[in-house]
Structure P
Amino acid sequence: MKSGQCPKCNNMTVYKKTEGIAFGDGRNIKVYTSAVTMAVPAEDYVCTTCGYFERYITDRNKLDSVAQNWEKVG
């Protein structure tokens, strides 16, 4: 998605916006890495051909915290 090409339909009709999609009662997302969790901004990508979307956390500190506190896959 970040390259501009949709991984589902392969079209080049991908658009992005920070906090472009809201779920529930808030626009930021919560990533649990400790007892005290703050909401972090996310960048949203949407394919206007097939409707597929992806969301990315943009806060480098939060990503580092996930790497330290979550179980690694694989």
Structure Q
Amino acid sequence: MGQDKKTPITIDNVEYNFEDLTNEQQVLFNHCVDLDRKMDSAKFNLDQLNVGKQAFINMLKQSLETPKEVAPEVTN
């Protein structure tokens, strides 16, 4: 005999079986899951961008603090 495996999901602390949802509810749930994944990816990308920006700011500050070499004056 085959087993009916159900996929439990929790929404607002209430457990449901994914397979018991209507097709529309399953689509809406899948959108929520996909949006969570995209938001996590966006946060990851934002972290990378912030670290990169800070690195460039640090390099700029270091460049501004480093004394420029003065070219020797040419005399005739």
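Taking -4000 as the value of helix-only ellipticity at 222 nm (-39500 (n - 2.57) for each DSSP H run of 4 or more, over all residues; to 500) derived from one of the structures shown (P, Q), identify that structure.
P
Which of the displayed structures (P, Q) returns the greatest value of FRET efficiency 1/(1 + (r/R0)^6) of positions 22 and 54 (r between Cβ atoms, R0 = 41 Å, to 0.05) on calculation?
The maximum falls on structure P.
With Cα Rg over 2.2 N^0.38 Å coming out at 2.50, pick the structure among P, Q it was computed from. Don't jump to the answer; show the numbers that get you there.
Values: P: 1.26; Q: 2.50.
The read-out comes from structure Q.
With distance in nm of label points 7 Å out along Cα→Cβ at positions 14 and 62 derived from the coordinates and found to be 5.7, which of P, Q does the value describe?
Q
Distance in nm of label points 7 Å out along Cα→Cβ at positions 6 and 30 was computed and gave 2.1; which structure, P, Q, did it come from?
For distance in nm of label points 7 Å out along Cα→Cβ at positions 6 and 30, the value 2.1 is produced by structure Q.
Bear in mind these aren't lab numbers, they're just calculated from the coordinates by the rules spelled out. Remember, predicted model here, so these are calculated numbers, not experimental data. Cβ atoms are built from the backbone, for glycine too; each structure is taken alone.
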